[in-house]
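Structures given as structure tokens follow.
No value in this document is a laboratory result; all are computed from the given coordinates. Just so it is clear, the model here is predicted, and its values are computed rather than measured. Cβ atoms are built from the backbone, for glycine too; each structure is taken alone.
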Structure P
Amino acid sequence: MKYTSSIPLCLIAVLTVKVDAYGINSADKNRNFIKTPMKYPDARRDESILEDLHGKKIADPYRWLEDPFSEETKQFVDAENEISQSFLENNDKWKKINTNLTKLWNYQKYFVPMRHGKYYFSFRNSGLQNQNVLYKQNSLNDDEEPTVFLDPNAFSSDGTISLQEQAFSKDGNLFAYGVSESGSDWIKIKIRNVQTGEDYSELLERIKFTSLAWTHDNKGFFYNRYDQGGDGSETDTNENQKLYYHRVGEPQEKDVLVVEFTDNLDWLIVATVSLCGKYLIVTPYNGHQSSLYFADLEKNGAIVGKILLTSIVTKFEAEYVYITNTGSKVVFRTNIRAPNYRVVVIDFNHFTEDNWTTLVKEDSKDVIQWAKHVDKDKLVISYLQDVKDILKVHCLETGKLLRKFPLEIGTIVGFSGNEKYSEVFYQLESFLTPGTIYRYDFSNPDTEPTVFIENKLNLNGFDKKNFKVEQVFYPSHDGTKIPMFIVQKKTASKTKPVLLHGYGGFNIAIPPEFKVPFLFFVNAFDGILAIANIRGGAEYGQKWHDAGKLLNKQNVFDDFQAAAEYLVTQKYTINKKIAIYGRSNGGLLVGACINQRPELFGAAVAQVGVMDMLRFHKFTSGHSWITDYGDPDEKVHFDNLYKFSPLHNVHVPNSTVNQYPPTIILTGDHDDRVSPLHSLKLTATLQHAVKNNKFQNNPILLRVYSKAGHGDGKPIAKRIEEETDIHTFLYQSLQIDADI
């Protein structure tokens with residue numbers, strides 16, 4: 001972190017303190033509160049950009065910020081970073097928060113062991129290593145020390161090159177792995193010899209959102225690539241993903257193009273080689289729905305060109321995820337006519353739908369999340385029950401329920417096991433537990449799972465008994481009951497600060513996982529963490545997702561606003577003590593809510609958010625989000641998107657009631673999933689609306705991190721820096737009085 005001792009006066013706020021509505025007095029030397037509106041960069045407005053979209057004149061005066069390489073964009077980012085760093089670091093709290101966050105993050109982290117060939121592999125982190133390290137060992141006996149198999153920390157001095165995507169060959173002797181630079185979704189694939197630890201010479205490039213599926217002769221694998229690929233800082237649309245086959249030891253130029261869909265350039269291709277090695281299963285995705293194809297690799301013979309696919313499902317109306325197979329009888333998890341998912345068997349010799357059979361029926365309430373084939377004839381199935389994980393075992397042949405694993409309230413964040421072995425491992429996390437790995441052996445069916453490794457915080461005086469976790473169900477605007485987790489210390493009643501987190505989209509649930517920044521907020525700030533499981537996610541299956549997407553998207557924002565209202569009416573806190581937080585689609589959530597109901601919140605944190613809902617589909621992989629948001633090129637969806645697009649609903653405050661809460665917008669310069677242009681354009685628009693406004697005393701800040709992407713693979717040092725910025729901002733904005 002750069003500490004700034006002297007910044008040009010034209011770029012910083014007047015950092016004097018006054019008594020204001022928050023009751024802060026001038027004696028508080030550690031807070032940056034504003035006597036007059038902040039002085040923001042004078043970003044150029046290009047009033048000539050005016051488009052006619054479906055009969056509406058749409059101005060886009062900051063479109064020049066869509067060019068990440070222009071000198072003008074770089075100057076804007078530099079100026080914004082100077083303002084935000086001055087606001088955050090011009091006190092002693094940044095250093096204290098950073099020190100305490102670092103201490104909390106510094107504990108040994110273990111992840112579930114995986115068996116491949118004759119070795120066990122597992123990721124570990126000694127505490128503050130930027131990237132997790134992959135270890136190898138012959139057995140899991142206590143007297144055997146594992147050896148380092150692959151250490152991503154050696155890829156770069158600052159930890160910004162990370163390991164992404166990996167797959168072992170069927171015999172376990174080869175390891176294909178992807179490397180990402182600066183947080184980009186683009187990766188380069190290398191291949192390592194497991195016995196020697198040495199890499200082969202070839203390097204595969206132009207790869208993004210890839211499958212890695214080895215053929216069972218162990219000679220090569222299928223993977224996805226594009227004709228062109230960048231370094232993560234570009235904004236070009238990613239189109240026409242293709243499936244290739246690579247043979248180990250050969251240069252990428254000799255790779256064989258096996259599948260492409262030239263009439264549907266937006267599709268993403270998922271490829272899997274079946275358990276028996278006979279079938280290539282291809283599921284092209286359009287959003288969260290897929291079609292389904294297969295090819296008989298034995299009949300195709302040597303892979304020398306395009307593979308002839310047999311189509312089973314051509315309509316995009318459900319999802320199909322391969323689980324396992326016994327001969328031609330192939331098992332899938334699907335939500336076709338089953339919103340909470342079921343497990344079906346499709347005989348590839350008689351694959352029409354009237355021949356499908358249901359192996360495990362859809363549950364009327366609980367959602368099937370995933371299923372794994374283990375111990376010859378068993379399926380371990382994870383269910384989501386009121387946003388809490390349930391783990392059951394079913395018979396692969398009959399679907400009969402065999403047993404249920406005992407689980408505390410939490411989330412399974414890791415599982416390993418396969419059909420060849422009776423032993424399985426699973427890792428359970430909760431809001432207050434950083435991960436306990438359990439071991440179970442089906443060869444001893446009368447026993448219970450045992451603790452294999454328990455991750456323990458290195459935090460003096462920490463005791464879970466001093467905290468309480470509750471789940472409430474609050475009403476949204478239309479009466480729908482929304483689940484929400486509330487985590488806090490068992491301290492005397494007072495008006496506590498609240499961090500309200502949500503997502504609400506893309507069929508993704510927000511479960512009770514362990515996150516260091518969340519625990520820090522609750523523990524160090526004596527705050528309340530509130531996780532609102534709003535519609536649009538996967539909490540209650542496809543119906544819950546559908547209720548928060550496309551023309552129903554406003555439900556997501558209403559649910560989140562209702563969460564804030566509930567916390568106030570139930571006297572957990574008051575509005576000016578509520579900070580809302582969201583990232584990616586959750587960043588859109590925050591952006592929309594501060595436009596629609598700014599009076600509900602005391603602060604807002606929006607990370608890597610989708611903010612321009614009229615042009616999101618024109619950049620990187622944005623076209624794949626149309627299935628959740630709708631297509632702006634179609635009038636019915638344009639009209640809907642225009643109503644809530646954060647960029648297009650910025651208002652000029654006309655009272656202290658509808659001024660924007662203190663807001664910080666964060667992004668990374670190598671985010672090639674949600675391009676930083678979204679955050680830059682919204683910041684410029686907000687600052688233009690509030691500058692010199694007598695009703696707006698709260699800051700609007702932008703923080704852009706270098707060599708950082710959407711979040712995957714971010715080194716711990718950068719994560720701590722970013723969370724220090726966020727929590728310093730929250731400390732100041734919410735007037736937190738904790739002694740840190």
Structure Q
Amino acid sequence: MQSRAAEDLKKRVTDGLVEAGLTYAGAAALSTPRRLTLAVDGLLAESPTIREERKGPKVGAPDKAIEGFLRGAGVTREQLEERETPKGPVYFVQIEKPGRPAAEIIAEVLEATIRNFPWPKSMRWGAGSLRWVRPLHSILCILSDEAGTSVVDLDIDGIKAGNTTRGHRFMAPDEITVTGFDDYAAKLKRAHVVLDARERAEAIWQEATNQAFANGLDVVEDKGLLAEVAGLVEWPVVLMGAIDEEFLELPPEVLQTSMKEHQKFFSVKNPKTGRIEKFITVANRETADNGATILAGNQKVLSARLADAKFFWENDLRTAKSEAGMSAWVENLGNVTFHNKLGTQAARIDRIAALAREIAPVVGADADLAEQAARVAKADLSSEMVYEFPELQGLMGRYYAEAAGLPQDVANACEAHYSPLGPGDDVPSEPVSVAVALADKLDTLTGFWAIDEKPTGSKDPFALRRAALGVIRLVLENDVRLHLSNVLNKAVFTRDLSVRIQKANSATVKLQEIQAGAVDQKIAAELYKEKLGTSDPKAVTDEVFDKAEDLLTFFHDRLKVFLRDQGIRHDVIDACIAMEGNDDLTLLVKRARALEDFLKTDDGENLLQGFKRANNILSKEEEKDGVEYSFGADRKFAEHDSEKALFDALEAGGAAISPAIEAEDFAAAMRGMAALRAPIDAFFDAVQVNADNEILRRNRLNLLNQIRKVCGQVADLTKVEG
């Protein structure tokens with residue numbers, strides 16, 4: 001809230017000043033927990049005088065029209081000037097707006113900014129109408145130049161602007177008089193206030209790492225926590241405390257999360273053992289006992305917090321090691337609703353397990369292990385630890401799976417299947433983890449597509465864009481050859497049928513009751529008729545498979561965003577998406593990268609122009625003649641040497657490109673394309689396609705079709721921009 005407020009203050013004030021004619025050289029905004037500061041350099045002493053000419057109504061216009069113009073312009077009738085125009089005599093007037101002192105403009109702009117400040121949360125206090133994030137105590141507003149300093153005349157609900165502020169609330173609460181920004185910053189620092197949040201953060205991190213280093217320890221880096229703590233203090237005092245011995249055996253992530261979430265402590269670990277043994281807290285003041293009392297109080301509260309965490313941990317371990325093991329938690333998830341249209345978490349686990357088993361062979365995973373991992377991956381959602389700290393889901397699942405004696409691949413999948421959560425997150429690489437991660441995300445996407453809950457505009461409440469990007473990264477970074485259309489058709493169909501059955505008779509339908517392999521339209525229609533008695537099952541299945549196709553388009557849209565960030569043009573991706581096999585994302589990206597590299601070469605650029613020229617001529621003539629020139633050109637009608645050479649080149653190019661495409665050697669296919677560049681250029685330089693001889697013309701148009709056909713094996717070049 002602080003950093004955003006500083007930027008809002010800067011933008012609103014500087015925009016208001018410029019709009020009023022006051023330009024400036026530079027501006028900087030700073031914040032602490034108790035103050036917002038804006039320093040503006042090089043501000044004009046007054047706004048310039050503005051002269052403008054305004055055109056009015058025609059001479060002889062009704063009096064009301066003329067009077068309205070006079071009021072709007074702020075002039076009298078005597079100031080009007082008649083001028084001849086192509087449309088007859090018209091009134092004009094010269095308007096002069098004199099400049100205004102900077103202090104007057106600043107007062108207006110600052111009052112409007114303060115009264116309309118966009119706080120996410122604000123309050124009103126006392127008898128005034130002003131709303132602010134907390135009660136506003138004072139406003140310091142001064143103008144400084146070589147002649148001296150003046151206070152801007154400003155009064156907001158009884159709070160008058162002045163040239164004074166106060167230092168640290170406890171260490172230097174007296175008034176401080178300032179003469180300019182440099183004086184303000186220097187005096188505040190002497191009064192135990194560090195104005196710049198970045199400087200506070202740097203001081204905290206440096207002192208924290210120094211203290212840890214002196215004890216042979218490391219501070220666990222956490223940039224978000226560092227920024228938050230820097231926003232909580234004006235005078236950071238770094239203190240290091242110890243964690244009681246009885247809590248040191250807790251998983252380090254539990255300690256770190258508990259200390260961060262509840263008390264804003266940094267974790268300090270032993271690099272030799274990986275254990276978190278101490279903590280860093282940041283006080284807002286210096287004390288006579290060098291923080292001993294503060295540390296004692298913090299350690300007392302921390303011990304109580306960690307006692308709760310230890311209790312949860314030990315209880316959860318007993319459950320995981322029991323005879324029932326993690327299956328008891330899975331059963332509890334039968335009472336937890338995932339979505340009112342998609343059933344419980346337990347039903348979702350059944351779906352993910354079936355899908356993970358199906359995907360396992362594609363990613364090189366053992367199908368039994370993949371199914372086992374999928375069935376326990378979300379079990380920790382029922383654990384006491386994850387109930388207290390939801391951000392530990394998955395991680396705790398790994399600990400509990402290990403404690404339950406499950407295979408290590410299964411335990412690792414419990415933690416890894418949520419990944420990747422964002423563009424910077426690591427992607428799982430173990431086959432079982434990849435299978436479960438893909439199944440988890442694909443179930444989410446196909447489920448919400450089946451019930452028509454798709455992202456709209458900037459709204460994406462179920463994080464479906466993130467899930468799609470996760471699938472894309474899992475596939476690409478593990479070089480997975482997965483035909484998404486098959487998976488999406490099957491998954492959307494089973495979810496749609498399940499939802500319709502539940503809606504029809506309120507029965508809970510297990511996945512096994514639906515033919516998971518029924519992707520064929522005819523079989524799908526028969527199932528709808530059998531389960532629902534649908535009068536027109538084909539119409540329903542058409543709708544369902546349209547949803548699956550729409551979901552594949554969504555994947556392509558997310559892939560465009562992903563590849564665009566890697567420097568691959570959107571039109572290049574579109575050209576490859578238009579090709580057969582576009583549901584194999586790995587193949588699609590290999591094709592796109594090869595085409596992108598080819599088009600950056602001279603051969604690629606010039607061949608594209610030659611292709612477009614051929615395609616444009618051919619398309620125009622086909623439309624004009626009402627026929628398709630695709631019956632094959634005949635070499636015996638070739639008159640010119642360049643024409644014959646093009647026949648030879650296309651024959652050789654087709655022979656080179658086709659097997660290369662079949663072998664997925666797109667680099668070789670591009671080399672085959674490159675060989676066509678010179679013959680195509682020579683052909684267009686020497687030959688007139690639309691010859692007077694109709695036989696020659698048709699043959700040459702069919703030859704252009706050969707160009708389109710041979711080049712079209714690589715990508716749909718019509719979609720690539722010139």
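For this structure, a couple of remarks:
- Among P, Q, structure where helix-only ellipticity at 222 nm (-39500 (n - 2.57) for each DSSP H run of 4 or more, over all residues; to 500) as derived comes to -5000: P
- Which of P, Q yields 50 [percent of Cα pairs over 47 Å apart, calculated]: Q
- Mean count of other Cβ atoms within 10 Å over residues 122-129 - structure with the largest value, from P, Q: P
- Winner on mean projected area of the Cα convex hull in nm², for residues 362-617 alone once structures P, Q are ranked, highest first: Q
- Which of P, Q yields 6 [relative contact order in percent (Cα under 8 Å, 6 or more apart), calculated]: Q
- Entry that produces 49, 31, 21 once Cα extents along the principal axes in Å, for residues 554-657 alone is calculated, selected from P, Q: Q
- Highest-scoring label, criterion being FRET efficiency 1/(1 + (r/R0)^6) of positions 530 and 674 (r between Cβ atoms, R0 = 30 Å, to 0.05), among P, Q: P
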